[in-house]
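What follows are several structures.
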Structure 1
Amino acid sequence: MFDQIKNNIESRMESTTQSAKSEMQGIRAGRASPSMLDSIKIDAYGQKMNINQIGNITTPDPRSINIDVWDSTNITFVEKALRESDLGINPMIEGNLIRLPLPQLTEERRVEFFKMAGKISENAKVAIRNIRRDGIEQIKKLEKEKEIGQDDSKKFQDQIEKITASQIKIIDDILKAKEEDLKNI
């Protein structure tokens, strides 16, 4: 019974950690990267889609990204989503090609990126703590229903705490790496 709860908690926490990691990759550090656009969703064909599902993304040089949109009817949707994103990029349209020149990173923008990274990290930690709470509640419920004893309940709760601590450490490490990356530009 506990193994099921434990596996569920671990997979949910790892998923949260992966999500935070991919969001952090979207924060621009120095070079242009297609992963910067991963968090941007486009309203196309009646649903939300990633940019890479409606066009080809390339980085011709370290300071720009090109998006070759396959269907010209989606260009305005892509442009709108890029302008509304928090990347601070001004798209230039040339036919089916959208050019994204990345501005030089100012100190002000760098501070914004630090804040964004901190917010992503904190949101992930809150999600992990909520998952921990769910797991502990499940264990306490089993104890209350006399399916497990007090000793097992305590042992299982300690294991959940250890899993939580390790996932939070991973998130802290991801944040620290991103902050170092931002400092070294």
Structure 2
Amino acid sequence: MISKISEHITSFILKNADKSSEDLREIYRYGIEIFISSFLNIFLILLIGFFTNTLTESIIFLLCFVPLRQVTGGWHASTYFVCNTVFCISYILVLLFSFLFLKIKSIFIAGAFLILGFLPIILFCPVENPNKKIRNKKKMKTLGIILYLVYSSVCLCLYFLFDKYCFTLLFTLVCVSLAVIAGHILLQKASKCE
């Protein structure tokens, strides 16, 4: 569906452009596809947040997940539908775990999750996708580590100020780490098959 919408928008844009732009049809279409998919993902998370009265948690999730995933890489879905579904399920699981651990509320458990979540970032990131090659791996790894440490520091500060947001951020970091692990495993399997 996203592909069809992107194709229609691309055709409309190119109908009003000069003939040399036709050579860039696939680039336009792909860019529009990515924009629509990203917008849909963000919209769905905010919509879930609105209906579950967790709009602040939705924003925290997006502000952490999106930039960190940009630099760490990880598992990618094969279709937009699967991507949107897994993204929404991930957010719902982050909410469930954060509410559960809010009742336990232990700085030691939070610290343990932060440390365990940091290991895949150090060991595997950035995880390449066959469709998205990484040019400067060292720079991306350094940026991934820095971002994870910044978010971890914010998470620990939130523990003492707004603990419910602390656990939302904590499990968002865990979610990114799990995507890195899954992406690394799939990459290893793919390289063994070649």
Checklist line | Value 20.0, calculated as mean count of other Cβ atoms within 10 Å over residues 61-68, assigned to which of 1, 2 | finding: 2
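Matching task: 1.3 is the computed value of distance in nm of label points 7 Å out along Cα→Cβ at positions 125 and 141. Pick the structure from 1, 2.
Values: 1: 2.8; 2: 1.3.
Clearly, the read-out refers to 2.
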Notebook entry, point to check: For structures 1, 2, which has the highest computed value of Rg/Rh (Cα atoms, Kirkwood Rh)?
Noted result: 1
Note to self: Taking distance in nm of label points 7 Å out along Cα→Cβ at positions 117 and 149 as the criterion, which structure among 1, 2 has the greatest value?
What the structure shows: 1
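To which of 1, 2 does the computed value -20500 (helix-only ellipticity at 222 nm (-39500 (n - 2.57) for each DSSP H run of 4 or more, over all residues; to 500)) belong?
1
No lab work stands behind these numbers, since they all come straight from the coordinates. If you're wondering where the values come from, they're calculated on a predicted model, not measured in any experiment. Cβ atoms are built from the backbone, for glycine too; each structure is taken alone.
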